[in-house]
Structure formats: C-alpha cells, structure tokens
Structure P
Amino acid sequence: MDRHEGAWTILPLIPDFSATYGRNSSWIFFCEEDTRIQILKLLETLGRFDKSKEWFLGKALYDEESTIIHHYAFAENPTVFKFPDFAAGWALSLPLVNKLAKKLKSEPLKSDFTIDLKHEIALYIWHKGNGPHLTTVPEFCTDNVDSFKAGHCATMFNIFLPLCGDPVKEEDVFVAVKTCQKFHGDRIPIVKQTWENEAALIEYYSDYAETSIPTVDLGVPNTDRGHCGKTFAILERFFNHSSSKTPWLVIVDDDTLISISRLRKLLSCYDPNEPVFLGERYGYGLGTGGYSYITGGGGMVFSRTAVQKLLASKCRCYSTDAPDDMVLGMCFSGLGIPITHSPLFHQARPMDYPKDYLSHQIPISFHKHWNIDPVKVYFTWLAPDTEDSLNGKKHRHPKEDL
C-alpha cells in the first residue's frame, strides 16, 4: 500500500480494498495506531448491522460553527453534518467499498487539497446526499482504557503525550520565529508573554532589525504571502551559521502558540541523525500524483540531517513569495524523505476543532490570534502546568473563553 504517495488519504486505496477483499469480507475497519480494540466486542457490534447494505459507521464529530479548515461548509447549520473521529475507529461495509471503488474508477479524484481527512472522506461518501450519512455507533469510543465508561466500548483510545525516553534537552531545539515589522508591536509581545521562556534557543527573523526584541533582518523583503525566500534563508542560517550543531530546528509563525516542553517530549521518539520533517500533514493533488507537506502555521520541525539533505539538493523556491510549506513538501517528496505527521500540531485555533476531537489530545500547537485571547488560549491549552488536567480530561472547552 505504501507505493501510493497519498495512501494516508485512504480513498486512493479503496479500489485495492475492493479488489482484494470485495468477495470474502464484510467490513473494512480503520483506526489509529493508538486505538485499542476489543475484537470480540467489535465483531458483536458490527454484527448488528446488515452487511449486505451500505454502511458508514463511526463516532460522530461535528462543527459547532462553520470553520476555515472545512471551507465553511454547511455554514447555515454546521452541526447537521457528521464525520468520524478516526481515533475511535470507523467502518465501511463491503457493498459501500465496492460502490466507492466503481465511482473512483469512473471519476478519478480531483487534484485538490487534503486538509482535514476525516471531514473530506465523509463528504466524499455522502456525495451531496447520494451516499450514506455517518451512522453513530456508541461502542466506538475515545475513552481511556482505564475509564469507567470503557466497559461498553469496542474501541478505546490511549490519551497521552508520546515519550520515548528522556525529553530532548532544551539546548537541542532551536526555534525560529518568522515575523515582519508590521507585527513587531502586537504579535511578538504575545510570544514573550506565553511560550518564549520555554525555548532556550530562539531568534526572531524579520525584514527589519529591531534591537528591543531583538529581530534579525535576513535581507529578504517581506511578502504578503508565501514567505519561501525567508524560510530558506532561515534554513541556510541554521545549518551554516549556528555555532553549536543543534540537532532540531522548529520554524513557527509569529502567531503560532506552541508548547516547547511537550515538543521536547515528542522529539524523544525521533532520531535527529535521520532526516525527520514533522508537523501537521496536509496534501495537495494526492489523487493525481501530488505530494504531502507540513502546514506551516502549526509549526514545522526539522532534524539537522533533514536540513542538510534539503540544502544539498538543488530544490529551492520558484519565487520569494511561493508558499514555503508546499515548496518544502515538494522538495522532500522529490528527495524521497517522508512527511511525519502528528495530530498534536494544529493549523487553526481550538474553537475551529470539535470539542470531542480535542478531548483526547494533549496538543503541542495552535495557530492564529483572530477573534481570540491568545494568552488565555496558551494558558488554557498549552502551558506546562496544563498537561495533567488535559490528561485527566477535566478540561473544559468553553467557547466564550476562547
């Protein structure tokens, strides 16, 4: 299956599933690597449904408000459209798989963006009312294995922040903040009030050197969008001019909210001597031979080895204002270096995600200050002392607070 660059988007694999399992299986069940399954309970649950019919089963999520990550779909009443929480697992009956396979053969996938896969798959299956809605299955759960609710569940989800040994040392993570003069006065003070103290090594890169922050002028003019020239200048500076051979580089926007302490725990699971490019994965044109990329707003994490291989290649921006995250995706794809996805990075604000989805996460980042109090968001979701409350799920998500 890994021969498909877009295998993670699932739809390109549906014809293979149909051809391989279409005659001798009843269901295709999908889950995350940390989903825990009670097999007998799962079989019993699926057995309640007529396997000869088209079924799309899962734990339902929905938007309380229309959101940019779903292209403001169902803006009049976003709660009407349900999509599956992948952490709980979800299932397609084989008649539906076979129908989708036929559709994919006759109507190839468009060359388009993949942003929130669970929502986009539900839209594709629903097919503007011509296909089934998601059917909610109470036994598909995201409760912790040791939760008192787990007894009735066929699936559960381990809520934890990955840790594979000691957290990476503070001095092993270099943080680069992309900014420009017009945001020095409003965005940079937010960084300094929130997460700056978590970073032992941090520099602010701008189009104007301001000693009070301080910022570094990279000699790259600011662009309204894209920032590819600035990002590659940061990569060159990190690799060629940082005095210590710091193993990890994190590039964030000036309106990114991030927990460096949690990131250091996550990085304990990766080897900086390997080419690692980590963050929230998006896709472009994956149904037609496109590429995956790490979306920049949630933070892009590079091992020094990944930066070395990238700069040794001839892959560069096609223009200074090209979208840096997409160019990096193209470059790493061309080098055969895979994108490493973590759902703990977020391109948008907490209010842009369903409450139930965030309830089983210990997030590493969010992005954007628009219409929120970013300091409050940081101390609610990301500050070092919030991890225990998030892990214990006593966490509230009051929209008015955000």
Structure Q
Amino acid sequence: MSGSANAASTEAAFIETVSGGGDRTVSGLGRGLAIAAILLVAIDLRPGIVSVGPILPSIIDEFGLSYAAASLLITIPDLLMGLLALPTPWLVRRYGRDPVLLSALLLLCLSTLVRALSPNVASLLLATAGVGAGIAIAGALIAGFIKARFPTKAAMMMGIYATALSFGSTVSAGVTGPVAANLPGGWRLASGLWSLLGIFAILGWLAVALRERRDRPAAVGTAAVMHRLPLGNRTAWLVALFFACDNFLFYALLSWTAPMYREYGLSPTTAGLVLASFPAAFMCATPVFGWLSKSEDRRGWLAICGGLTVAGLVLLAVAPMAAPFAVIALCAFGLGGGFTLGMTLPLDNTHSVEEANVWNAFVLTVGYLIASAGPLLVGSVRDLSGDFRPAMWLLVAVGAAMLVLSPFLRPHHHRPGA
C-alpha cells in the first residue's frame, strides 16, 4: 500500500494506541489471538439489533405499538452509535481501551437479557438504549485496533471484521424467527438468547488485554498526537455521507423486510428466511470487495456497490414478490461491499492510529445519526400510506445518492496539491 500504510507501519512499532495504556508492539500480540478477538466481538455486535426484525410483529402485538413507535427499537441503537462515537476516544484516553471495551461488551450482554424480560414499553426502550450504547462504544474502537495491528492489510482486515458482523447478523436473522415461533418462550427467549454471545466476546477480549499486559514493553514516553475532528475536510464529509447512505439502507431493510413480506402474504418462517438472506448476502460481499479493492483509490468499486444497491431497490419497489430472495440478496451484496469499503475509507485518509480513530469517530457520528432515520422514516411512511411500496421508493432515492457520491471519494492526500 502507499503513503498512509507505510507511515502507519513505521509508527506501529511503538505507538500510543487509543487504549491510553502505554506503548505496544505489533509483535507483542499474537496475530491469531487478535483476529479471534476481533471475530468474537464483531459477531456479538449485530444480533442485539438484527434479532428485532423477525420478532417485531410479535412485539407490536404485545405492546400495542404503531409501526413508527416499533421502529424505535432499531432507531435508538443507530442513534446512539452516532452520538457515542465522538466521546468514545475521550473515554479511552481517560480510562484505557480495554476497560472501556470490556465495559461496553458487558453492558450489551446485560441489556440484551434485560430487554427480553421487559414488562412494559418504557423498560423495553431503556434496555434497547443499553444495547445501542454497548454496540456504539465497542464498535467505535475496532478500526483503530486494526489500524495499529494490521497497518498494511487494513482493507482485508476490515473485510474480515465486516464478514463477522454479517455472520452474527445472518445467524440471528435466521434463528430468531423459528425460535420465537416454535419454543415456549416466544419472542422473549428468541431475543434474550443472544446475550450468550456477549460472554464469548468478553472472554475473547479479556484474553487480548491479558496478553498485551504481559507482553507490553517498558513505556518509552511517547505521547499520542492529538488530532482534531476533520470538520473542515471535504473528503471526510463525503465519506461520512456515503457511510450514512449505506447504513440508512441497511437498517431500514433490516428492520422492515420481514414485516413487509408478512404483509405481502408470506408466512412468518418464510419472511424470516427472506430477511436472513439479506445478512447472508451482505456477509458474502464483505470479504469479496475487501479482497478486490487493493488500491486506496476505491471509487470504481464503490460505484459498483452503489449500482448493485440501486438495481436491487428498484426491483424491490416495482416487483417485490417476483423473486424475494434474489432481490433482497442483490441489495445486500451492494450494501455489504459499500460497508466494507466505507469503513476502510477513514483508514485510507489518515496516517496514524490516533488520526484514524478521530476520522472514524467523525464518520460514525455523522453516518449513524443520519442512518438512524432510516427505520423511523420507513415506518412512518408505511403508517401514512398503508403500504410499504412508497417507502421503498424513498430507499431508491437514498441508494441513488450513494451512487452519486462514489466518484468523489478519492483519498484527500492523493489529490493534486494535497
């Protein structure tokens, strides 16, 4: 890779990471253990959101919610993923990466369990906020860890990370519905069982923390360079908007695919399988585009991702019952590639771990704050129109914006005069 990767590689030998806990060498942490921990954490970061989709009709019935109110179960985590991205680097500098990350994983685990036991709407939404906070804080720290540990393989590792996210999404989407329909615990059991993943994620990262503590060399007194948010950087805003469009569509489709197809006449099990095809195709796309995109100038692949997404969304709006599995998979394949490359763009535009984390926090904040409107807007349009088709055309417009943005996403330090 070019400039940014080389600079990061040089720095990684003794860099002050976002952990705030001292200098750490790349060789001091086994690659296998690092990858295993990333996988365990990533798998744990989506079931708390994705598992809501298949059981949303049951929750609506039990608590008497409108479609717009029910969408808060997805909107709240998305919103917190944006709001908490900015303060997370400060928390890490204050308390250390590992304590913050482990606390976030514990919060996610407990909140997932508590939500399944909620007796009323207030406790349901409060527990959902805990789920969102845990996901937000933990997820904001992974990119910097990858930047430090795998500086020359950032795109590949982000592809692996995104694949693990998608694997957790796929399993939870496919399993939640059948569990809710066939076991006595219903939607509560189907929702709460995903708290078990948190135990494995906590144990995996605890192993990383203990290994790093054992292998940490004596501190060399190198202070981390503070970087400001890239508020005046045009590329940073474009990256954030692209990421926002991708996640707007991801969470909107994740929330409403199963309820939409149940309205169109599919059984709960079949609608759940259609939903499961979404993260499955997303999961297939993430390593493919991570492997294919070898240059830091990823605009061609980003445009392909946008084009695939728009094509799938148009088919979904025009003929949703023609081939449900294929149409949803087409949307997901484009979004999966866009997500992987979108998560890599902050790394392409930065030269150090600290700078990468600031860019990542900025992109996540802008991106998820905008994306959080996706489930809510689709639910609101459905309430107003009585049908999901107008909402699908709204998603087509967002997909078109994603496609239009792609030619402008050249890394800023590759521009003439940069």
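Structures P, Q were shown, and distance in nm of label points 7 Å out along Cα→Cβ at positions 101 and 133 at 2.9 was computed from P.
Comparing P, Q, where is mean count of other Cβ atoms within 10 Å over residues 85-92 highest?
Largest one: structure P.
Ranked by relative contact order in percent (Cα under 8 Å, 6 or more apart), structures P, Q are topped by Q, which has the highest value. Given a computed value of 2.8 for distance in nm of label points 7 Å out along Cα→Cβ at positions 149 and 309, which structure among P, Q does it belong to? Computing distance in nm of label points 7 Å out along Cα→Cβ at positions 149 and 309 on every structure in P, Q gives 2.8 only for Q. Assuming -7500 is helix-only ellipticity at 222 nm (-39500 (n - 2.57) for each DSSP H run of 4 or more, over all residues; to 500) as calculated from a single structure, say which of P, Q it is. Structure P accounts for this read-out.
To which of P, Q does the computed value 23.6 (mean count of other Cβ atoms within 10 Å over residues 77-84) belong? This figure was derived from Q. Which structure, out of P, Q, was distance in nm of label points 7 Å out along Cα→Cβ at positions 173 and 357 derived from, given a value of 3.2? Clearly, the read-out refers to Q.
For distance in nm of label points 7 Å out along Cα→Cβ at positions 109 and 285, the highest value in the series P, Q is held by structure Q.
So distance in nm of label points 7 Å out along Cα→Cβ at positions 197 and 229, computed for just one structure, reads 2.9; which one of P, Q is that? Here the read-out was taken from Q.
Bear in mind these aren't lab numbers, they're just calculated from the coordinates by the rules spelled out. This structure is a prediction, so every number in the text was calculated from the model and none was measured. Cβ atoms are built from the backbone, for glycine too; each structure is taken alone.
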